[in-house]
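Structures follow.
Rule-based calculations on the coordinates, nothing more; no lab input. Being a predicted model, the structure only gives us computed values, none of them experimental. Cβ atoms are built from the backbone, for glycine too; each structure is taken alone.
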Structure I
Amino acid sequence: MFLDLVKKRRSTRKYLSDPVPREMIEQCIEAATYAPTACNTQSWRFIVVEGDLKRELVEKSLGGFIVPNRFAVGAPVIVVIATDMNLVTHRIGGKLKGIDYHLIDAGIAGEHFVLQATELGLGTCWIGWFDKKAVKRLLGLPAGWDVPAMLTVGYPAEEQTEKSRKRIDEVVEFKGSEKQ
């Protein structure tokens, strides 16, 4: 059941050193390609970073004085989600409506990836605090591209514990109709 899968997903910050088979990563990316996007632009790209380049990526983009995401060095894989900002929907549409469509698109695609990874027994963690310029430079991304997020991926080293969540009645309002 889908809700069971959603409840199972956790942010993983400790990973086994076991490599993640490419087929599993590709399956996660395939799931991400089914995410809806503004005007069906599908403007995201998933850059799978492993090995020495992954260590360099962590060092150059997650270093500094505040290092909340240094755990990423222990993940076998980091997936960089990049979006093409040269598209009309992302550049002009966003300015006209005040909505960063590329962030919404990347978020939905990233969550499709994460849920597929969870189903495969992989752990993931969203990373949003990093040096974008360093990531773009290291990966050779062209001008006009943004990096909204990165995902760590690997086999969890610890059992995933249940997190407390707000009750439904704390997060919902129904307007315009009587309760059925």
Structure II
Amino acid sequence: MTAQNQFVPLSLAVLTVSDTRTPENDTSGQFLVDALTEAGHRLHERKLLRDDRYAIRAQVAAWIAEPAVHGVLITGGTGFTGRDSTPEAVLPLLDKEMPGFGELFRALSFEEIGTSSLQSRAFAGLSNQTFVFALPGSTSACKTAWEKLLRAQLDARTRPCNLVGLIPRLSER
């Protein structure tokens, strides 16, 4: 694909996974909604679900089945507690994993929170031509992911390459 000189707005869905947050106190989900809209993207839909692997999987599967959705941003459920099940729910849906995302996110987090970054199972990948990003539930972690990774990679003007530039080629066989 040729280099883009213009911003390309994407349609993104936001899912908060939490047993304790409500729409009124979901600061992480709200941060992601505000950040993506401020960047010029469109919010496709926002949901908040309890940490139930089958409900999470069903919601993400519904979004990745919609051709209009370019990406899914998930916050929460990526830790090690008994209820944290976002990776178990979503990883089976991925056609391709993006190992560098989780690795780079944890490296950036290490600069901010030290060895506590080991407790993150953040990951990303591609499913049915839709990018999926799973972030920790903390608002600070969502800010780190957005400001240091996602904002640039979801901008067609980022050089030398970005994820937006891949979209026309994702259906190649």
The value 0.94 for Rg/Rh (Cα atoms, Kirkwood Rh), derived from one of I, II, belongs to structure II
The highest value of distance in nm of label points 7 Å out along Cα→Cβ at positions 56 and 80 among the shown structures I, II is in II
Ranked by distance in nm of label points 7 Å out along Cα→Cβ at positions 40 and 88, the structure on top of I, II with the greatest value is II
Working back from 17.4 (mean count of other Cβ atoms within 10 Å over residues 8-15, computed), options I, II, answer is structure I
With helix-only ellipticity at 222 nm (-39500 (n - 2.57) for each DSSP H run of 4 or more, over all residues; to 500) computed for every candidate in I, II, -8500 is reproduced by structure II
Value 0.75, calculated as FRET efficiency 1/(1 + (r/R0)^6) of positions 104 and 120 (r between Cβ atoms, R0 = 30 Å, to 0.05) from one of I, II, is from structure I
Distance in nm of label points 7 Å out along Cα→Cβ at positions 112 and 152 gets 2.6 when computed on, of labels I, II, structure I
Kirkwood radius over Cα pairs in Å, for residues 48-143 alone: greatest across I, II for structure I
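Computing relative contact order in percent (Cα under 8 Å, 6 or more apart) for each of I, II, which one ends up highest?
Comparing I, II by relative contact order in percent (Cα under 8 Å, 6 or more apart), the maximum is at I.
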